[in-house]
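No lab work stands behind these numbers, since they all come straight from the coordinates. Bear in mind that the values here come from a model prediction, so they are computed numbers and not experimental data. Cβ atoms are built from the backbone, for glycine too; each structure is taken alone.
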Structure 1
Amino acid sequence: MKVAIKQKLVALAAAAAVASLAAPARSDELTGTLKKIHDDGVITLGVREASIPFSYSNGDRTIGYSQTIALAIVEEIKKTLAMPNLRVREVTITSANRFLMLVNNQIDLECGSTTHTRERENVAAFSNSFFQYAVRMIARKNAGIADFPDLAGKPVVTTAGTSDERLVRQLNSAKQLNMRIASAKDHSDAFAAVKADRAVAFVMDEPILYGFRATDPRPDDFIVTGTPLGYETYACMFRKGDAPFRDIVNRVIARMQTSGEAERLYNVWFTQPIPPHGINLNYPLSAEMRTLFAHPNDKALD
């Protein structure tokens, strides 16, 4: 009898906990980003123009793997604030200006292709990771570039304000490769430099490189190559010191990952034809990603 009563009490407590999560927040109890969103009647998302297939424009709207995650978070915020008609404003950001725009309150949330590093924790907060990847390079197949030592003395491009820029500059200094490194404004400009032969290679996150290769009119002209410079994770980014907002973001990402929804979403964007040209990246889910989905966490890998 005592066991039955105890089990009933545990069940009631669990139900109460779930109910408290589902119950709309009272406006007089809101703080930080949730209060700002409530008072403004709008949530502002930072989006990318060409981070294929994470966050990019198809000509009409922003789409992609991480954009879908961002919109799932927006739906959770609507429920939390009891604001089903909450407006969503999108602001285009770049690798160089995204942190400044967050600090200056020009965006509330960014789920694109931002790497979570310990250094960046000084200026922004990061969610549970939603992608793990290697840092490599893309080059023309006929350029004779197979690994990073082959870049010695050659022009190389990366994207300004990225962790990849730091890694390739560290490699250049440590190995005395004398690479001539240029920092492009955004990923599309960097890949354009390789296509125009202004650079022999573009050093960047592997999935983004696969995205550019797959969507190029002549994908077989390019190869993604190189021993990884390191392994990193993408996460959503928001303002520091905002536990209530962080809890909502992490709850959504963890639920998607442990329920199987994240894997289904991954398959849509990385193993099937994607808009606007129906190109397939053919980038299957890795063992590291399966582990991440099974054990959601917000740890930086650097």
Structure 2
Amino acid sequence: MINLLQALIDGALVGLVYGLVAISFVVIYRGSKIINLAQGEVLVIGAFLLWTFTEGARNVGIDIPLPIALVLTLIACVIFGAVIERTVFRPLIGQSAFTIFMAGIALLILLRGLAQLIWGAQTRSAPAILPEGAIDLGPFLINTGLLIGAIFTIVLAQALHLFFTRARLGLRLAAVAENHTTALSLGISVRQAIAVSWITATVLAATAAVVLLSGSILSLEVAVIGFKALPIALLGGLESIRGALLAGLIIGIAEALASMYLDPITSGAASGLLPYVVMIGVLFIRPYGLFGWRRIERL
């Protein structure tokens, strides 16, 4: 029983942090009605930018204090998100969903190649930003870094929920995602709204990289986190910030249980496949997710 409860705790914490990546999908979708398939690559580049301003700078004899390195990473991510929006997706405003989908695939390949060109394919040690170790709670151990990340995710999700439902700019983003033509007729800048959503999502992805990769191994393969978070975003509903949290908990706990009970008899494959099985099930049974906006469209 103790092992089961420990697995549930670990799965919940990991799921909440995955939910942070899922929220970045939601932010882009609510601001532009685009599902960015390259969000995992965005996360990787954010992680490599942080490595550049910390470990990379030390390798060339430049010691940048951690708070300044974090600020520089934030600024670089803002610029990076703005460049992606301006060069790739702004010219596609008003284009078909298929065109935007193909642009997302092209961006995925481009960013992966760009990361390999700049930083190489070798693995590196990610900077340890969060405290290491675990907190003892009786017979249970709670990973300190994941706990901080989970708390941060909950607070951030609540703040973003209020932003999208109460703030004028957040409501404008929702209007743009609903219909570009209608938003323009209301005097809303579609370009500005999409730019804000992309910049915010890029910063969120980099923040998730800080939490998930603190003190661990950094490589191009980390981009798979994006594909793990996509089923969470779909399950929660691509318009729902809070739904991403609940879906993260569900997927994280289910993955932990699969790892404990099914991986030993499937050679470790069950837990890795679970998020995508859930994604297919959601698309078949409830394509708008648990808390997504159900639309009725006339054809």
Structure 3
Amino acid sequence: MLRLGRRQFDTHESVIMAIVNRTPDSFYDQGATFRDEPALDRVERAVSEGAAIIDVGGVKAGPGEEVSAAEEVRRTVGFVAEVRRRHPDVVISVDTWRHEVGEAVCEAGADLLNDAWGGVDPKLAEVAARYDVGLVCTHAGGAEPRTRPHRIAYDDVMADILRVTLGLAERAAALGVRRDAILIDPGHDFGKNTRHSLEATRRLDEMTATGWPVLVSLSNKDFVGETLDKPVRERVIGTLATTAVSAWLGARVYRVHEVAETRQVLDMVATIAGHRAPAVARRGLA
């Protein structure tokens, strides 16, 4: 069982986390949801299309203009409070590695801290415990926030992913974060080259076998682009194919840009696997 905010998710329930960037320089939407009104519209649409979690980010993952903790707070806290007011039951996640930001957004109503940089600020897990919110424990290969990998190598990338994410998850639990609110994430593209991310996908069942719920953040990433030699705006099909494989291998939460398309893929995989009934079943019955 996964329990976040007011929501409980069953073992075979696939959960969509919709990305809402509060940045002017996102790699994907180039600031389309930096202002409040379009960002709130994005939330409304995502929820209507089947997202159970809204993931708010105040700093883009890649290199760029320096964003202070105070500026990250300014971009996220008021927005989190407004989403909380409009959607009492939606799970609000905030993508941050800073404990100061984590503290501020938890005060505003966040339910989950999405630490994409692998525990670089160990105090963030302490914040999650103190506020009784969830935590995403990610493998980032030891990379510093907002840096790109350079000539990175692993003897066994999945062994390293398991060592790091399980260590972070157990530390969080020891600090008091509820075990049913902790997720692990292989960290596609973070501290990895394309072959590493492909291998992490291929061996994802090794993560799901640990019993911790697995979150995957695949949406339009560079490993998809390099695999198919496609620019950002032409990576949806590759993303959805990777999503289907991840779903078959047991991932639970999917951090995405395209909510409606992802929902169809996840429902189709769940039905093939026998965890969901077809929406209608008329063929051959009349």
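When distance in nm of label points 7 Å out along Cα→Cβ at positions 188 and 268 is computed across structures 1, 2, 3, the figure 2.3 traces back to 1.
Comparison across structures 1, 2, 3 (criterion: relative contact order in percent (Cα under 8 Å, 6 or more apart)) gives the highest value for 2. In terms of mean count of other Cβ atoms within 10 Å over residues 92-99, the structure with the greatest value among 1, 2, 3 is 3.
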